[in-house]
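Okay, got some structures for you below.
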Structure P
Amino acid sequence: MKTRRHVLTLAAAALAAPAIPKFARAQAWPSRGPIRVIIPFSAGSTVDVIGRIVLDPLSQRLGQTMVIENRGGAGGSIGSAAVAKADPDGYTLLVNASAHSAAPAVYPNLSYDPSGDFAAVVPFGSVPNVIVISPAKGIKTVKELAEKAKASGQMTFSSAGVGSATHWAAERFRVAAGFQGTHVPFRGGPEALTEVMTGRVDWCAIGITSGLPFIKQNTLIPLAVCSPQRTPALADVPTTLEAGFADSDYIFWNGLLAPAKTPPDVVNRLREETIKVLDTAEVKAKFAPQGIDPMPMSSADFGALIKKEIESNKKVAQAAGLKFN
């Protein structure tokens, strides 16, 4: 009888053994540092600003240093490609925005799959793009902008790169308003804004996070926001929809992603800790003045949103005859 009990005990231990290393790995992550986080846009861009607000306290919660690497270019696709090819061990992550789901419509020959090559972790929130122009241009409303653009056919608009959310928002507005224009892409939002402020480029649709400081300084005039509703940060500024341009709105989300096949336990830990960070009074206080709205959803729902946007953006680009490369 003792022998039988001994055999059963050994058998039970053998069955339980495979689960122990997995549990240990989940508990161990992150057991070392640093954790590399690639932001595929330049420092000071909307994606970068929002990412840093979240990553600093997230690093403290995880107990490991998070090193931010700004790798801009090609509408965020260069940095995203680097993360797609990284080891799925939780030590290389991506902070991106809506440009992530616009990339397939912009670059049909991407070296990665924005949906299949990534594990969607959690969105940080959404932030409206705002159409801005230099006061020197003498344009006061978005309708005036559209009318002048139609009349001249030569107005220029900048963006944070081909396929970036700023580019996509501007193109959606341009197509909805029915005018032609010359796109002038840059490596990031700060460069795009500088060209508008100097008057070398006529206008742009920039994330409100990047544009608000200059709007407050009266070096940029906000003509309209591209979100479905007005933002408290610019309560007196109408939406492009209110201005009469149907289908011109664009949701600009920011969020955290990891390479596909990153262990579910690591993804869950990242999501749980990030949600705790987003719920802190400190982060809420930094988000509110910049018009950043929360986007509570599961990792699965976040992934589904990205898939849906990919297909939607492809259809919009095809219907509008947009060719970016």
Structure Q
Amino acid sequence: MRKKEYLPKILETGANELEVIDFRMYEELEDGSVYEWVLGVNVAKVKEVIQRPSNIFRSPGMPPEVEGLAKIREDVIPIVNLSKWMKIKPPEDKDNKYVIVMEFLREIIGILVHEAKRIRRIKWTDIKKPPASIDEKLGGKVVGVIEIENGQLLLLLDFEGILDELGMIKVFNVEDKNDYQKSDVSYEILILDDSPVARKIIRKILEKDGHKVYEVESGIDGLEFLEEKRKEAELEGVDITDKIQLIISDIEMPGMDGLTFTKKVKEDPVFSKIPIVINTSLSDKATVDKTRFVNADAHLVKFDTKDLLHIVHEYAIKK
């Protein structure tokens, strides 16, 4: 299939839209019937979709969910068997035919899937929280669902959470004590991220550095939080920046993405005083350019302790 650079434009700045690759996994049930899982991943994370390589080889110490390593182009990358992670039994005629090659968190990984269907353009506002039964079945790793044709639900998977569960998430420089500069003041920082794993990692780094952290799951929740802080500031006769000195926002969030959130904040005469850092698993030039177009103050790639703390100390408002 096509490489990423030939895929359609993924996200018009502030349009609150994204494009996802619709792919399928098939599960053979106890009664012999076959259930079709409709799943999705953001096109922005995808380098290419290829046929399963023949040269996958295992090395000692790999989790059972990792099929092995394979050379794709010039990179040797881990190949995750999604069937094994989902704990489903595929029908004999539905082999892992394709690999979705993704790049995020400074890593390239491959995901074995049964079928790659199409690209869908959707609005973040159409993404809803998953039903508890589905979320539980997939270990809480569904960040949202979208209703598509024939009443089917497309599930957006939290690949950060999946990789963290498999021990494949790297938090760079986390053990370097020199990275913790210990500010003279404790900043109050709002983080927006729909991934519990990402929020946990960021919170741990910031709290260890002595800051107070608030967290929400989406741009909609972020705006509601800021409105509450605006009311508090007005009642106390202080500036909004006495309540929040920095915002760190993901891009991919149901309801309202981080670029739309940033655009709205920067258009508000009160909220615009608060610096916003876009913190994302995506590091491509197109993503960096989009953060500039919505007037974000900085862009940061998850998860590097040194970079994160440098950004905090540089951009948080000193009171």
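Just so you know, all these numbers are worked out from the coordinates, no wet-lab data involved. No experiment lies behind these values; they were computed from the predicted model shown. Cβ atoms are built from the backbone, for glycine too; each structure is taken alone.
Quick look at the values:
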read-out: Value 17.8, calculated as mean count of other Cβ atoms within 10 Å over residues 124-131, assigned to which of P, Q; value: Q
read-out: Origin of the value -14000, where helix-only ellipticity at 222 nm (-39500 (n - 2.57) for each DSSP H run of 4 or more, over all residues; to 500) was derived from one of P, Q; value: P
read-out: Per relative contact order in percent (Cα under 8 Å, 6 or more apart), the highest-valued of structures P, Q; value: P
read-out: Source structure (of P, Q) for distance in nm of label points 7 Å out along Cα→Cβ at positions 164 and 300, computed value 3.6; value: P
read-out: Winner on mean count of other Cβ atoms within 10 Å over residues 116-123 once structures P, Q are ranked, highest first; value: P
read-out: Which of P, Q leads on percent of Cα pairs over 19 Å apart, for residues 108-219 alone, largest value; value: Q
